[in-house]
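In what follows, structures are represented as structure tokens.
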Structure 1
Amino acid sequence: MAQAYSAGLTVTESITLRKERILPLKGKVLVKKGDKVKAQDLVAQTLLPGKVIPFNLANKLGVPADQVRNYIKVTAGDNITKGDVIAKTNGFLGMFKTTVKCPLTGEIENISKITGQLLLREPRIPVQVKAFIDGIVVDVVPEEGVIIENRSAYVQGIFGIGGETYGQIKVLVKNPQDTINANDLDDSCKDKICVCGAMVDYDTIIKARKIGVSALITGGIDDNDLKKLLGYNIGVAITGHENIGLSIICTEGFGNIKMAENTFTLLKKFEGKDASCHGMTQIRAGVMRPEIIIPLQFSEEDLVVEEPKSSTLEIGSRIRIIRQPNFGEIGKITALPEELTKVESETLVRILEAELDNGKKISIPRANVEVIEE
């Protein structure tokens, strides 16, 4: 029989990671190949052009457009400060002079001799790229960025929001099915990546943001709480750019869902360790998953990167069910029947047989599961 493949998530105590850290446009790389970097070290920086503002100088001076050049005091490319004189008329007999001052700090982009307008550009916007993970710079892309590798414990989530953040792992529950509330958070959670069990609600998220928690790791979240937090429904676009003061990573899905045992056990094992994480998610082409990365001690000989491969459905594979019923349950494949089976929708599909961690035995369409890479 041909091999069957399924989407998969990785949860492992040791993996070689490679991260590209690239600027949005050309700039300056601050490290060199072979350098060891920490997660929050700057590795590259650049300046984004500021917003262009049109300024009708002829109108301000009260002169025809073709006469502006006689009174202007600046040239294209000059840096200017708000309040600097940019043009002045001679007046009549030294009196009734008109002086025009610059309305902003920035630079002169262009001066039009035809329209009498100036184009003023606001100050350039600094963009800095951090390493994001502790590791070694294994390659440099000139004027663009770097590639960093390390050895880490690693957890991929199902869904997340919020950008890159850092902190020590702090586990707030005893068991993966437990939940927390706002009262379980205190000042000791500031700057921490908090593991919260099966679910966090809206009030808990708001309390976490107020305290200064870096990230919340949870089995699930209520989509109504998510809408209330963001002010809109999450669509199919990329998440991770939300400015909500922290990141949230769901390891299982939506609703109150027990965190997978192996995920919880791994996070519990590394409690107190520094980690990097982000909530960036993209479900369509170019799939991105939220990540929790816990750097390990390693030597350069340990950095052997395996090529990504499709997750294979095999007898013994660990799986998570991604559709109702039994949504979010974890189990192990026990059989892969070759014949097509008619399901409730009257469709003929290939199924698999599995035993869930709770002891229940099920038959389910193969499309309704994802492989957990361990």
Structure 2
Amino acid sequence: MTQDRFGDAWRAYKPLYIVAMIYVLAILAETVIFAVPFNQFMRVGWAMLLVTFKCLLLLAAMSIWVFAHRFATAKGSFEERGDNAKAYFMATARAYAKGELFAYACVGMPVLYAINFFFIQKSLIAFANPYSWDPALAAWDKLLHFGRYPHEFVIPAADSLNLGLSTYFDLVYYVWFVVLYIGLSYNLFLDTQRHRRLRFYWCFFLSWAVIGSAMALAFSSVGPLFFHDFYPGLGDPYAGLVSHFMAHGETEFPIANYSRTLLLKWATNGNMVNVNALSAMPSLHVAISWLMVLYAWQIGWRSTVAASVFCVSIFFASVYFGFHYAVDGYVSIAAVSLLWWLVGKLLDRRYKGDAKPLIRL
């Protein structure tokens, strides 16, 4: 039985492993071409350990929730509820460890290690295809928004409401990482519908590989907030945005302000590989947020509403802070939607039209 469930999980994820290996090998080839120092290349190892720790931490958090929820809903004295919750938790843990979900989680999680090579490739964008697309992206933004830049709408509107939206945007942009791992952990550890979990996981990986790596390399850009730093010979259409950011950053959105300082420092420190690097088009923040909306739509209306509010917030935050052009978000939404549709069609063919075969706990 154990061999069957792990074998089934391996067969389900094997094509993704092949694509992930191709992605890793392509980035390794890139590091050889640009002679990346070994000590800088190895920084990705720490990121891999961090991914494992985060996934296990979320699994532990969900385990605590199982115990706490049973304890809160059980009847009897404090000790009786504790015994009830403990017994329920142990029975659930044993059933989970023997079920297909655990096998799928164990087999699927290593794909996240391949995604970590994204940070190496992102650092090499400036070397493989030096930043050049920002003037064109700025022009497209102006053309699409009736002759004005998007931040000229977003910043005055947000500030005039006097609802502390700048602080909210600051928080939600940081919480993006938390939401990412919550959605990912649900998919890895809890989603019982094989077609849906594979569809999300494929699109999650491809968002990093296709949108975050290939498209980011093709449309090499830094974003509105850094326009004046990398195009000093051109007139800065985002001088007002930068002035607003510098005037309010320390008090109203300290996280975004710190991120700007750190990103600029990494971009100019002379290292080929850093923890993160500048890349505007397309927006991976918006891409993953929109993917969460598509995934939530398959789960239920409550999760869809929550994911939609979050996605809209991320989009406006990216424009408000100047980390992205609005067109970055539009392209990301279109690209993720195409991936979602395409992966869904391929999985339909693979599973012979059985859209939602159940995985036993």
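Identify which of structures 1, 2 gives the largest calculated value of mean count of other Cβ atoms within 10 Å over residues 107-114.
Details: 1: 15.4; 2: 19.4.
Across 1, 2, mean count of other Cβ atoms within 10 Å over residues 107-114 peaks for 2.
From 1, 2, which structure was helix-only ellipticity at 222 nm (-39500 (n - 2.57) for each DSSP H run of 4 or more, over all residues; to 500) = -23500 calculated on?
Numbers: 1: -2500; 2: -23500.
Clearly, the read-out refers to 2.
Given a computed value of 0.45 for FRET efficiency 1/(1 + (r/R0)^6) of positions 11 and 27 (r between Cβ atoms, R0 = 35 Å, to 0.05), which structure among 1, 2 does it belong to? Present the calculation step by step, with values, prior to reporting the outcome.
Details: 1: 0.45; 2: 0.85.
So the calculation was done on 1.
Computing Kirkwood radius over Cα pairs in Å for each of 1, 2, which one ends up highest? Don't jump to the answer; show the numbers that get you there.
Numbers: 1: 24.5; 2: 22.2.
Answer by largest value of Kirkwood radius over Cα pairs in Å: 1.
Give the label, chosen from 1, 2, of the structure having the highest value of distance in nm of label points 7 Å out along Cα→Cβ at positions 59 and 267. The partial results should precede the final answer.
Values: 1: 5.6; 2: 3.8.
Checked 1, 2; max of distance in nm of label points 7 Å out along Cα→Cβ at positions 59 and 267 sits with 1.
To test your reading of the models, identify which of 1, 2 gives 6.7 for distance in nm of label points 7 Å out along Cα→Cβ at positions 99 and 251 when calculated. Could you put the intermediate results ahead of the total?
Details: 1: 6.7; 2: 5.3.
For distance in nm of label points 7 Å out along Cα→Cβ at positions 99 and 251, the value 6.7 is produced by structure 1.
Which of the displayed structures (1, 2) returns the greatest value of distance in nm of label points 7 Å out along Cα→Cβ at positions 115 and 139 on calculation? Present the calculation step by step, with values, prior to reporting the outcome.
Details: 1: 4.4; 2: 3.6.
Sorting by distance in nm of label points 7 Å out along Cα→Cβ at positions 115 and 139 in descending order puts 1 first.
Out of 1, 2, choose the structure whose coordinates give mean projected area of the Cα convex hull in nm², for residues 163-210 alone equal to 3.4 when calculated. Walk me through the numbers on the way to the answer.
Values: 1: 3.4; 2: 4.4.
It was calculated from structure 1.
Identify which of structures 1, 2 gives the largest calculated value of relative contact order in percent (Cα under 8 Å, 6 or more apart). Mind dumping the intermediate values first?
Working: 1: 19; 2: 25.
Largest calculated value belongs to 2.
All of the numbers you see were taken from the coordinates with simple rules; none came from a lab. In this text the structure is predicted, and so the values were computed from the model without any measurement. Cβ atoms are built from the backbone, for glycine too; each structure is taken alone.
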